[in-house]
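Values in this text are rule-based calculations from the coordinates and carry no lab data. Note that the coordinates shown come from a computational prediction; the quantities given were computed from them, not determined experimentally.
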Structure I
Amino acid sequence: MPVYRYKVLNARGEALDGRMEAASEQELVQRLQEQGHLPVETRLASEGGDARSWRTLMRPKPFAGQRLVQFTQQLATLLGAGQPLDRALTILLDQPDDAAARRTLVEVRDAVRGGSPLSVALERQHGTFERLYVNMVRAGEAGGSLQETLQRLAEYLERSRALRGRVVNALIYPAILLLMVGGSLLFLLGYVVPQFAAMYESLDATLPVFTLIVLSIGEFVRDWWIVLLVVPALLLWWLDRRLRDPAFRLRFDERLLGVRVAGPLVAKLETARLARTLGTLLRNGVPLMAALGIGRTVLGNRALAADVEAAAEEVKGGAGLSGALARNKRFPRLALQMIQVGEESGALDAMLLKTADTFEQDTAQALDRMLAALVPVITMGLALIVMVVILAVLIPIYDLTNVIG
């Protein structure tokens, strides 16, 4: 009988791993669920972990973004229409455009035909489907409501994708504008200003200090422009390397939350993401402790993720979720109050989803306001700098003209 390795979350949200003999992965998952565990990962003990991780890194995900949302929606629709699971997967084989996605669907369909649950078939794809996705499907199978679970999962993915897209779209225009501003200033200071410096030197004119400063800056940019490009790139590379250190990343995220404008925006964004994840998991029958274990993995801010992990320990000891999350005073008070109302009314999942709706809307409005203020500020800053440079190089010409006249 083959030996399998497994990783599970127990009823208290603790991560456990071990080995077990079973005739198949389906039998292993069933036995783990009977023990009250939520399986997270199962594989043959003979499979090397390193090879698997390299395979995950080298192969791009064939299902992500809109394609994953579409696949989930279509599968839920077909199951709701009474189609068997393997038949529904066969119908969906014609939908993907690329061979990798079709190959993934074929492997999932064949595993289902071989008797494996859909969650196990998805898990065998080695990271193609995220842990949250697989666990929600597994919860739907356990509760006998796979179609409803897939529909809710599709809504969750669509909302998460829309929120992420809104953030990216809000930052694209300022980023392009800053890039254009930087390029324009380099050209103006590194090429145009030195032309005037050479002219003034040939005229042997006496220049104001203000003009001399601008001309010196122009000569520096002309001679060292490569340094001005390389140094920021090296700083970004260094920051990226440092952010891979958990301790540094934690300190960085803590300070980010304290920044006047960006901090509250990041807190709202992460609160919406956490609330949406927890609410969706709870509605699909996942225990709170297991949901917290999964929910903290979707957070990008390590400081908030650490707060969720600490809150899970307090909830395990009998504390309320709202009080546990309020301990470090990083999550918005409104969110904590809404969660408290959900706990008191016995409708925590519904209130978490309502909290997500509220903070997604607040985040969208905050991004719109930030963009509306940031673009004019960048534009006015560029105009001011250009005006200063032009005045610095033209005032001496005006003075010389008056002297000659």
Structure II
Amino acid sequence: MFNKSFDIHLNFFSTKSPQLLGVDISSSSVKMIELSMVNKAENTLRLESYVIEPMPKEAILDGNINNLEVVGDSIRRAWKRMGTRVKNIALALPAAAVITKRIVVPAGQREDDLAFQVETEANQYIPFALDEVNLDFQVVRAMPDHPDEVEVMIAASRKEKVEDRVAAALIAGLKATVMDVEHFAAQTAFELIERQLPEGGKDQVIALVDIGASITHLNVLYNGESVYTRDQPFGGDQLTQEIQNQFNLTLEEAEAEAEAEAEAEAEAEAAKRNGSLSENFHTEVLQPFCETLALEVTRALQFFFTSTQYTQVNYIFLSGGCAVIPGLEEIVTERTQVITQVVNPFINMELSNRIAPRQLKVDAPLLMIACGLAMRGFDPS
């Protein structure tokens, strides 16, 4: 829904920083990325380092920080592993925590008048008192058929949603200078991939499918703008749970056994990604999961078709922890009849000697949001 020039900075954070680490806080891990600009004229970036730090179970629930100290400690561990001196970071809120609305207003207004009109309009769409939210707005574009009008994007989030993430960064000894929205950060990173498509993806309908732990998020793009989003209640947790059930990897559910249970879950997660379980794992567990996931993607696309004027999708790009499951691309392609690829925003990026290319290829689908956040440090605005 934001075009490429739209710059959301909830809590009125500055969008400029000498350098930013991109930090993606998910329910299962903290992903942290450091980028550098190699050639500003050609906009060439280099991946300096990245870390995926496991997050203790239930520290994040439904996208909300449930245990501030635990999340802050996880961010601190990730930062220490990075071995960087950069302490300014860009964070993101889940889409469900942000209300966005496009409005059309007269062009040429003074900033104070525009701010007053935005606040007046926001009262109609935000189910909270304005003093309970962080409200931001940005002029997106002039209206093509009405030169005396402009389109404005309003974005708002409950203050505690923003403040919790800022506080977690402070616990880690870091400073949050940018607050974005998760799927728009991923969209920023996707620009690196879109350039490689025929004609830069112009006039193509592109579906970004992020397979999270419990939610699969669909974001459909057309000419660089998000035209549709949807969450499906399905994710990698279902596969992990099935692995645990089928292969007796679960331990008794009790707080006293939390640490041992986490180790069992880590074992299941590793097995999920490298296929190290027994031969019938593929036929009894992995194949059914991939088929179900492909069905969920198909359903999400059907909702897209019935809710918009679009009738086809040209490309599907998969991200998230399950995206690298062998054969998933082919199953989704067969089910949807749409060319499907796994994302890798670093495919044409320079890599520092600290990066292992083979491991990066496996990890890349998990790093889209963090990559997009790190790119905010190079915003021209």
Structure III
Amino acid sequence: MTETNTQKPKNRAVLVGLWAYRLEREENATEESMEELSDLLKTAGGECVGTVLQQKDAPDPRTFIGEGKVAEVRELVRAMDADMVIFDNSLSPSQQRVLGEELKVQVLDRSALILDIFAQRARTREGRLQVELAQYKYLLPRLLGMWTHLERQEGAIGTRGPGETQLESDRRHIHRKIAKLESELKEVRRVRATQRERRIKNEVPVVAIVGYTNAGKSTLLNKLTGAAIPANNRLFDTLDTTTRTLEISDTCTVLLSDTVGFIRKLPHHLVEAFKATLEELSFADLLLHVIDASNPEWREQAAVVDQLILELGAEKTPRLEIFNKCDLWTGEIRPHGENIVSISAKTGEGLDRLLAAIGERLDAGAKRVTIHLPYDKGGLVERLYQEAKVEQVDYGETIDVVAVCTPKTIGQLGPLVEGWQPHKEPWED
């Protein structure tokens, strides 16, 4: 008896891009962005069966690429038995609708493809909320676009009734969903803010890993902390933020957070929806910008990340540029200089230099000290657990606590700290 193949067949897609003088540089399709689109399609579970890159002075208002090129794409779709056409550029709702009618297959743009990947990959409740919100915001103008023929004739004979009612019903339903999701994400932000206040109170520095998708952020987090985050060679492998404790030295411990990867032309709705997660960047004490040193386009990718950091209001956060995959670097001289570290997260090369660089920027001058507490001040033990790293507590004539404390905590405890010397300003001698 032969087994039946139950695997869902892959979508066969023709990829289309436009380079136009009238478009902004970042909006244009290039050979590199088309290659990335092909990788995105593969990540989503589809297969590229043809590519068309068109060059024009300006986009066609109706079909984006012009009637002649639409006919060419239609022939290619038929010849390659494709069931989908995906544009590297953003399409307006009306262009998407017209192209669907002309090509007789489903038409998506880059934003819709990225949203689909995010929907597949989101695992936590927060991740799913963020993706769902972005999808509804993307869908709303397209839903309304489907009913424009009714809106233009509003109130005309033959247009009142079910069609109009359905439009209003769908519109209200989506607005309700958006409001509910935004309310739930507001609660997520509130919880994050509470956690952040606790971290600040405990003076635990936060280090956020950022970078272009597939630059090796998860591999780095795994290598440094022993976390077991899946780190595969594919785009957007990490959507849900992971935070782990990392000991930089005996006196410096930080929280290390992985974040969703960035990509060029990241849908605006997605950036907005993920702000609950990404706003952590502006509250971090240090950013590790991971750059794929093996990618010939690393400069362009780094520029995309820099721009998104700016949009998220984290441009003033101190930053280290981490050139990852340096074992695959093809240039003669590796990237070097202040605030630059070359590493290989895979082999572990350069990680000692990275830890030293993090320590130099975040070690708050903490020291390991012994504190002798009289029993009437026993309540301070609990406070030390909150504000310091307590290593040992012995109960003898006094409560003797060995802890790693910041200068601020040592100053507040004063004479209770063994070997404490009152701080003198130079002019007091």
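The table below lists the values:
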quantity	calculated
Structure with the greatest value (metric relative contact order in percent (Cα under 8 Å, 6 or more apart), set I, II, III)	II
Origin of the derived value -10500 (helix-only ellipticity at 222 nm (-39500 (n - 2.57) for each DSSP H run of 4 or more, over all residues; to 500); candidates I, II, III)	II
